[in-house]
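Asker: What follows is a set of structures for review.
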Structure 1
Amino acid sequence: MLEGHQSISTYSNRNLAIWLVMAFQAGMLNTGGFMACHTFVSHVTGYATLFGVSIKDKDLFQAAGLFTVPLLFLLGAMLSGVLVDIRLKLNKRPKYYVIFGVMFSLILTVFVAGISDLLGTFGEPMRLTRDYVLLAMLCLICGIQNGAVSTVSKSVVRTTHLTGVTTDLGLGLVRILYRQKLSSEIVEQERKANQMRIGVISFFILGCVLGAFAFRKYEYYGFAIPLIIYGVLFMLSFGYQVVGHNRKSK
């Protein structure tokens, strides 16, 4: 994924490492968003539920915010579609370094705005406009990340929420239980897939746990951890795709 190859092994060690790190990131971002303003970040279903409740309570301002924030998740996925999915289908090199660069820039904005008191008091109820700004930026990051990983893994991997991964794990475990009736190729594929799914779930939870400690103690400064990780991924992808490609072209 870092090099921008068009033919990517779904379960290569490098891709697995990146997906686990990004699942960890998603766990931290969801925890940070929840602890900052008491709402989950990448849980689009939850936004729809809260939107319905706000309509019932005739709180149109709240309803408008809850409707527009998840649209940023959609916008992020569309951005990944332009920079990765469509380019792959047109036999062009996907621009992963731009994806990582955008996510790094967004989390940097969140970090700087948070520690500068532009996002309000950490942990306040989700009522103020600046809380929606925080959730919108975090939703946009998750949409970009999920769109990129989904494309690379051919819709096998989701890193920003666990519903699909847990469903796939349940189906995969049943296939393993019935392995004597299935071909060895299918069984081996499911074994690798289940290891990946368990890894994604575990690292998401790990990100949630460590995020809870970090954000409880350091509040907005806790976003420094995903900031550093996105920064490293951006530099690595830029080095492989831009610097390395230019050297090969000479």
Structure 2
Amino acid sequence: MAFSSWRGIVGIIKPTMRPGGLEDMIRLLPEGIGVIPLFNDIQRGDRSEFKEVMKDYDAKVAILAEQGCNVIHPEGAPPFMVMGLDGEAKKIKSWERKHKIPVFTSGTNHIAALKALKVKRIVGASYFRGEINQTFAAYFKAAGFDVLAFEGMDVDFNQAQNLSSHQVYAFIKKLVLKNPKADGIYMLGTGWKVLDIIPLLEGDLGIPVVHPVPSRVWEFQKRLSIHEPREGYGRLLAEMPKMVKL
């Protein structure tokens, strides 16, 4: 049994051993929230590995449930988006039924954040090459969004953390300017270090940005009945809009 924290305990399952995202999230969480992190070891970042890793998520969700977490968050959008919206929903339901603890994935978290910000037409960006970006787009289309574009940067999966935030800013800005009807920007993945460009993109382009780190901090607060807005990381954390039922 884990030691208790006075505002609640969250359990997370990181998809890779890549550092950075966990530290960023903990820095943004309000005081009093305990974090129990477990790690998978996705290395290739391809479809077959995303399917293979699901058994590791199963095992780690069980471990976190045993520790008495108030909410469990298996991170990593691609493994669940490859399953499709229905497959993901069945997996979440099976975990919640078995462990009697609320569970949300990166995908459901990002849908919730986009809906809370009243976004309907998105431009998506990732650090995955090629056709898998169409799988990501199909996931959001199935959730009811108009996906105007979804493109990945030309970088190896294990090198995404070495992209400069300025490179990512330029890539996303170009996509949005090609799709001026977009009313929201979606950034898939925690691997790139880009928190600094969220307010810049929102200010320059006039539309909100959903990035995994602020999004999960927002949902953890909502799940634990906490309300602590945080400036400097985009509208979602600054405004703390209500969650919309999926």
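No value in this document is a laboratory result; all are computed from the given coordinates. In this text the structure is predicted, and so the values were computed from the model without any measurement. Cβ atoms are built from the backbone, for glycine too; each structure is taken alone.
Asker: Between 1, 2, which one scores greatest on FRET efficiency 1/(1 + (r/R0)^6) of positions 30 and 46 (r between Cβ atoms, R0 = 35 Å, to 0.05)?
Answerer: Details: 1: 1.00; 2: 0.45.
Ranking 1, 2 on FRET efficiency 1/(1 + (r/R0)^6) of positions 30 and 46 (r between Cβ atoms, R0 = 35 Å, to 0.05), first place is 1.
Asker: Can you say which of 1, 2 returns 19 when relative contact order in percent (Cα under 8 Å, 6 or more apart) is computed? Walk me through the numbers before you get to the answer.
Answerer: Details: 1: 35; 2: 19.
Of the structures listed, the value fits 2.
Asker: Given 1.2 as the derived value for distance in nm of label points 7 Å out along Cα→Cβ at positions 54 and 70, which of the supplied structures 1, 2 does it correspond to? Mind showing how you got there, number by number?
Answerer: Numbers: 1: 1.2; 2: 3.1.
Only structure 1 yields this read-out.
Asker: Where is distance in nm of label points 7 Å out along Cα→Cβ at positions 22 and 174 largest, in which of 1, 2?
Answerer: Numbers: 1: 2.8; 2: 3.5.
Structure 2 comes out on top.
Asker: Additional query: Supply the structure label, taken from 1, 2, corresponding to Kirkwood radius over Cα pairs in Å, for residues 150-229 alone with the calculated value 14.5.
Answerer: Details: 1: 14.5; 2: 13.7.
Working through the options, I get structure 1.
Asker: One of 1, 2 was used to compute P(r) over Cα pairs in 10 Å bins from 0, in percent, and the result was 7, 34, 40, 18, 2, 0. Which label is that? Walk me through the numbers before you get to the answer.
Answerer: Details: 1: 7, 29, 33, 21, 8, 2, 0; 2: 7, 34, 40, 18, 2, 0.
Attributed to the structure labelled 2.
Asker: Let me ask something else. If distance in nm of label points 7 Å out along Cα→Cβ at positions 86 and 134 computes to 3.4, which of 1, 2 did it come from? Show your work: numbers first, answer last.
Answerer: Values: 1: 3.4; 2: 2.0.
Answer for the origin of the read-out: 1.
Asker: Compare volume of the Cα convex hull per residue in Å³, for residues 14-101 alone across structures 1, 2 and report the one with the greatest value.
Answerer: Structure 1 gives the largest value of volume of the Cα convex hull per residue in Å³, for residues 14-101 alone among 1, 2.
Asker: Given that distance in nm of label points 7 Å out along Cα→Cβ at positions 62 and 214, derived from a single structure, equals 3.1, which label among 1, 2 identifies that structure? Working shown, then result.
Answerer: Working: 1: 3.1; 2: 3.8.
Clearly, the read-out refers to 1.
Asker: Of the structures labelled 1, 2, one was used to calculate distance in nm of label points 7 Å out along Cα→Cβ at positions 78 and 182, giving 3.7. Name it. Intermediate results must be reported in sequence, preceding the final value.
Answerer: Working: 1: 3.7; 2: 2.0.
It must be structure 1, since only it matches.
Asker: Here helix-only ellipticity at 222 nm (-39500 (n - 2.57) for each DSSP H run of 4 or more, over all residues; to 500) has been calculated and equals -13000, so which of 1, 2 was it run on?
Answerer: Numbers: 1: -24000; 2: -13000.
Considering all the candidates, the number was obtained from 2.
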